[in-house]
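As structure tokens, here come the structures.
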Structure 1
Amino acid sequence: MTSDVSVSNNKQKFVYQGFLIPFILVTSLFFLWGFAHGCIDVLNKHFQELLSMSKAKSAFLQFVFYGGYFLMALPAGLLMQKAGYKKGIIFGLLLFAGGAFLMFPATLMQTFGSFLFCLFIIACGLTCLETAANPYTTILGPPESGARRINFSQSFNGLGWIAGPLVGGMLIFSGTGTSENKFASIALPYILIGTLVLIVAIFFWRVHFPQIKEDTQSENDEASSGKFSDLLKHPHFVLAVVAQFFYVAAQTGINSFFINYVTEEMPAINNLEASKILAFGGFGLFWLGRFTGSTIFMRIIRPNRLLAFYAIMNVITMALVVSGLGWISVIALFSTYFFMSVMFPTIFALGIKELGPLTKKASSFLVMSIVGGALIPVLMGRIADVSTMALGFIVPLVCFAFIFYFGISGYKVKKSRSH
């Protein structure tokens, strides 16, 4: 009974302190960048066919996109420190919209490089959004429910991942390109998302956001909060960066070559059908996993234990994918999405735990670790080009094995000794 009263009081406090509307707006950001990521996976297969390029070369879409995250992460963290979360988010939304609208002239230029430039600008905008939104959800309310809040917000990211390949696949694979401009079908989904992003930016500009002060652990920490060396004193943060690198590497690799794997393993399935399987089967399970993880499982299971269990399940599913067992492997492949669902937000929440004034800087490094998504798809594409697509999935298998270790042991908060 006491617990129920405590939960009720926390909810009322959350509303009364003006957190609800800002939380809803911040949560909308998760959908937007999920949509952008989902469209990338459709473009990867599309460019392979339009430009007759290898899997390794088409993976440069991910290399440039996630490379933008790597290059922009530290500047984004500095921006949050100087200007605060709200201004940082608005700046990120404007970059996102600008890159999306640039897709139209890119379709007229009809060069691979012009599309890479647009994706780089979008990625820089998304870096600002993720650097701000991920930690903001954890501190925008009672600290004991921070991991659940970020997983709840990330469940809307899962909806964006569903909409991305679904809308993008329908518009891009619909054959609306012309003989003069075979890239024409790419522009429409990005013009739509760019317009939506601008509308959200206006809402952020108009709505008041509460100023939140991160808890400090000690006066010494506060005095030295700007030093990178202070972060290295927190082993759980360092291991979280590595785990996040491997998670994004695994997720991006799986997303990038999902359509390739399904169409090669099951030749009767075409690209559009595979993109629908990705949207409803893969990302549908991804959304379900995040929603159930935040609303049900994390209420009864410690976040690190849920992370470890899901990671070992993905080691098993990846082993089945590598085995190339037809429908069994295809089912295992999209089942992987359910178990990937809670990984990013849970690693993020565990990584910034008890960092106090170091939280914003730590956030930028955790976002920087997304560079794993730039490197691993190229490696998987290279393996697929010289061997088989199925064998390339051994790479995410290894990534999930490390995440299992982090969930079992690496997450523990302990400050390293320094003299």
Structure 2
Amino acid sequence: MNALAADSKKRIDSIDILRGIIMVVMAIDHVRDFFHITASTDSPTNLFTTTPPLFFTRWITHFCAPVFVFLAGTSIYLQGLRKTKKELRSFLIKRGIWFILIEVFIMSLAFTFDPLYHVIIFQVIWATSISMILLGLCITLPYQYILTIGLLIVFGHNLLDYPEAARNQQVGFFWNLAHHARFAIYRIAPHHSLAILYPFFPWVGVMFCGYALGKLFEPQVDATKRKRTLIIIGLSFTALFIVLRFINLYGDPNPWSEQQNDTYTFLSFLNTTKYPPSLMYLGMTLGPSLIFLAFFENISNRVSNFFIVFGRVPFFFYVIHFYAIHIWCVIIFFIQGYGAADIVPKSTPFLFRPDNFGFTLPGMYLIWFCLILALYPLCKKYSQYKQTHRQWWLSYL
């Protein structure tokens, strides 16, 4: 029994290491949104204006949302080893509804610092919530059905790109909510709008596939076999990305093209679509991530322990790091001499973040580094609290 418990703990640690890394990397993108000098006025993936360091600052964070949602599915499978299907279904539906409320009232406020909620933003928590609810509704289906649904969505949802293109991307509210989005904005009341960044349908496929992968982490699965299987799946998905991306016919609505030199042509090749997450985007990110997950299983050192802290409290970190970033933004806003006339920017709904505000990349990375160091003790303390307390509400955070 002790050996079995230790083996199970080790496998959970490998998941937490990967999840912790992607949470720390995720913060790079959010610090960039608030503190990089061109974040409000230009895209870091605009090949006409970007630089390789700026492009890869954005590109490396592409791994975060897919891994976050995928591992959420894996964690749900592991919870299912301790709960009945009925209990798990109830938990997922209630947690999904709770997360939607948090997205609307807690996270929209964190993004905008607008207490009147002129803009409500549907981001990754929204997409995760709907995916969680739908997985809860499907949780009593046979394992093969859930895996098949996930694979069909991941590999087939880009077929919807064709009717979207035929309609010149004018697909309507519910289609945007489900698949297209691309920062679609809808007026929902006088002076109040909804911004849809993450359509939920492709992310449902990611979570269902992550759930299916959880079978590899059952206690009776041999560690060597699991590692080999993860590497095979990871290499296969990565190879599929490379092959299909070279063919340039299916899997992403924005094909790559030759640029002014080889470096920027390579950047074009990597510049896959996140909104919604294309097959190429998911292959580029989830493929290597599964390989990393395989090699993290036998790692235990100070570095891995550092990331485990964040990986065990991902939702807690996600919420507080946005508030910390925006509070720091307000402080620097006033230190740099901005006033009341500058609070509301022209290009974004982020209050206290003027269009010409910010730093170059080194300054932005310094803020990110300080943020991670500042939040580490809080995350560690909360992680320890979760491990030593059993209040019902802890499972919802």
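Coordinate-derived values only; no laboratory data. All of these numbers come straight from a predicted model, not from anything done at the bench. Cβ atoms are built from the backbone, for glycine too; each structure is taken alone.
For the read-out Rg and Dmax of the Cα atoms in Å, for residues 183-230 alone, a value of 19.6, 59 was computed from one structure; give its label from 1, 2.
Structure 2 accounts for this read-out.
1, 2: which one has distance in nm of label points 7 Å out along Cα→Cβ at positions 47 and 79, as calculated, at 4.1?
Structure of origin is 2.
Matching task: -20500 is the computed value of helix-only ellipticity at 222 nm (-39500 (n - 2.57) for each DSSP H run of 4 or more, over all residues; to 500). Pick the structure from 1, 2.
This figure was derived from 2.
Say we calculate distance in nm of label points 7 Å out along Cα→Cβ at positions 287 and 343 for every structure; which of 1, 2 gives the highest result?
Structure 2 gives the largest value of distance in nm of label points 7 Å out along Cα→Cβ at positions 287 and 343 among 1, 2.
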